[in-house]
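Nothing in this text is a laboratory measurement; each read-out follows from the coordinates by a stated rule. Only a predicted model underlies this, so the values are computations on that prediction, with no experimental measurement involved.
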Structure 1
Amino acid sequence: MRITYITAGAGGMYCGACIRDNALATELMSRGHQVELLPLYTPTLTDEPNVSQDAVFFGGINVYLQQHFSLFRHTPRFLDRIWDSSLVLNLASRWALKTNPEALGDLTVSVLRGEEGLHRKELVKLVEWLRSHPSPDILNLGNSLFLGLARSIKEATGCPICCTLQGEDLFLQSLPQHYQTRALELIRSNIGWVDAFIAVSRYHAGFMSDYLGIPADKIHVVPLGIHWRDYNGVRKPRTHPFTIGYLARIVPEKGLHLLGEAFRALSQTGQLAGARLEVAGYLAPAQKTYLRKVERQIQDWGLSQQFRYRGILSRAEKVEFLSNLDVLSVPASYDEPKGMYLLEAMASGVPVVQPRRGAYPEIIEKTGGGLLVDSESRDGIVEGILSVAQDPILAEKLSKQGRQGIREHYSAELMADRTVAIYESLR
């Protein structure tokens, strides 16, 4: 099967959607399918071998210039190619390219307007590229923010179009209200050009059906999948201090400050003497103040020697990081649709403690690899972590169930199986 998959780069950040799309493409390729993974905005960044195309469409610099300066909507292609080069885009991602919703409302709406938007030139280039290649059997849009492209792609290729739903509602809900309203109108107006939607969790399928007005029978659920064999899967003997881990972006909504408060409360009980809090994940420049605030609190509580921020981890570093944890918790204050960090922790034999919201319940209930707490308050997290720390039999049970649950329900192989079945049904 020939598959063209359009994914979004995240401006130099390890992104769950990029990693998921790349893992799916890798698995499909291993089965003999011809997959072209096309990045939009910036090159993708993954912690596995990157199988995306070198060419970047709707390059972040070009779309920014075309949004704000009419001259660049008519510049020659050779100049566009300079701005769209991986070298220039990677430099811009590191130093200047913005991905925060507050600054991108007008650009989001423009792209969703398709041929009527300010980025028509970029859409024409994408369509020309598609027409110059053999028509795919399936074209998959990486999220609903690309629906403005669907009509032009359908008319150019005639192939069935799928659209993955994997958390873009969080971006939409962060837009200024007038941009959010207009973006939702445009997304809803383009739903008819899509043959099937693929949601990454049951929770997200239900939410997005209501939020975007997608008929429920048009949404299929394909849970996240990871290459679980890459992870250690064997818990180390407890010869080190009890170690609590956090592996996610460093942003307030992911709840690092709440985990810090829980860590203080656990230390005050005297039941986890010398316990450590190990933290890793992407830190955007705009969130450095937030991290400093958390670190100052930890210091004020006299726990700075037991806390460490490890930064962004490579895949090998991530495997090592997880292998040294006794429990992982990311007490997010929003309804997380994915939760890939839970899969990675459980594949490593690490029990997880999470609030009962978003996709967390279905992941933990299906795998049996962790505990759900009824509240995202500090006390709920404290109680869950203490349960793991004080009951070695429970900890071992959660560890074994989690590893087995990932193999049975959240493997990249199973993700590919389910995706191919949907693709085949549309041909």
Structure 2
Amino acid sequence: MRLLHLTAGAAEMYCGSCLRDNALAAALLRRGHDVVLMPIYTPTTTDEENVSEPHVFFGGVSVFLEQHVPLFRHTPAFLDRVWDSTAALRLASKRQIKVDPAVLGSMTVSMLKGADGYQRKEVEKMLRWLKHEPAFDLVNLPFTLLIGLAEPLRQAFGVPIACTLQGEDLFIENLPEPWRTESIALIRAAVPHVDLFLSVSQSYQPFMQEFLGIPAAKIAVVPLGITMDGHHVKETKTAAPYTIGFFGRIAPEKGLHVLADAYRRLRRKPAVPQTRLLAGGYLLNEHRGYFDAIVGGLQAAGLGDEFHYAGAPDREAKIALFHEMDVMSMPATYDEPKGFTLLEAMANGIPVVQPDRGAFTEIVRSTGGGLLVAKDDPDALAEGLLAILQDRAKAAELGRAGAEGVRRQYTVDHMAAAAERAYEKLRTSNPPSPRGFGGQG
């Protein structure tokens, strides 16, 4: 199959969706498919080989200018090429992009309007570019926040349209009114223009079905998978000191503050082995105050010297970071649909302690690689961590089960095989129109 996958670049930030989209495209390429992975907004950043195209649709600078300055909705192509260039986009990306839904409401609505939004010129540029490409069999949108492109693509090329569901509900729910209500209405109205939605977990399917009014028959599950290269199982330590780890974006929804609270409670318990708290992950400037408050709370409790932040490491350093951990937790405060971090930790034999919610429940139960505790409950989290620290035989058992479970059902090849099945079924039931996709130059 010749496939066009769109992926939303997150500038220089490591993004779970970008990592997933890139890993899937790379796996499909290895399996013999002709995949074009096309970034939206900015070039993508991954910690594996980046297979995305250098060309970027809907350059972030153009999208911003067209949203806020009417003149730029009509500028000629030769001017657009200046701020759409890779150099300009990378320069803009070096300034951290504020991703707060509260300040992106109007732009979100405009993008959801597709060809009727302020970025109409970008839609037209994309369609013109695609008409000169060899024909595609199918296009996959990265999430419903770009569902406004489904109708223009369908009308122009008459091929099946798929759309991945991978966590956009958190962004949508945090939009201020009236943008939240309008965004949901626009997505719901565009659902008929998509032939198949691909959920990244079983637990996410019924939620998104209800949240966005997607018919059950239109959703297939393509579970998350990770590239196993470099991941190797560490030996379980049997003597203190032990390291409790966190890995994920440093943001309130990922729950580092919950883990820090649990750590303070854990350290007040009797007969606790010597421990430290280790965190890694991307920290945006907008969340610096949040992070500083966590550090301040640990220092006030006399535990500042027991905490270390390792930044946002590359792939090799990330795996080394996991090998410093004896147990890992990312106690997200919402129903996380992916659980990328859990899979990576367990691939290295690290047991996890997770809130019983979202994809966490699904992954932990299917692999047996950790413990589930009550959500949003630092005391329950502290007890779960203590149980693993004190029972090293149990820790080893959970570590082995997690490592085997990931390799059994959550590799990138499992993900690619599930995508192939979904695409083939979609292509068979929705053959391209005589117009085809591309090749119309």
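Here are some notes:
- If you line up 1, 2 by relative contact order in percent (Cα under 8 Å, 6 or more apart), the top spot, with the largest value, goes to 2.
- Given 22.0, 68 for Rg and Dmax of the Cα atoms in Å, calculated: source structure among 1, 2: 1
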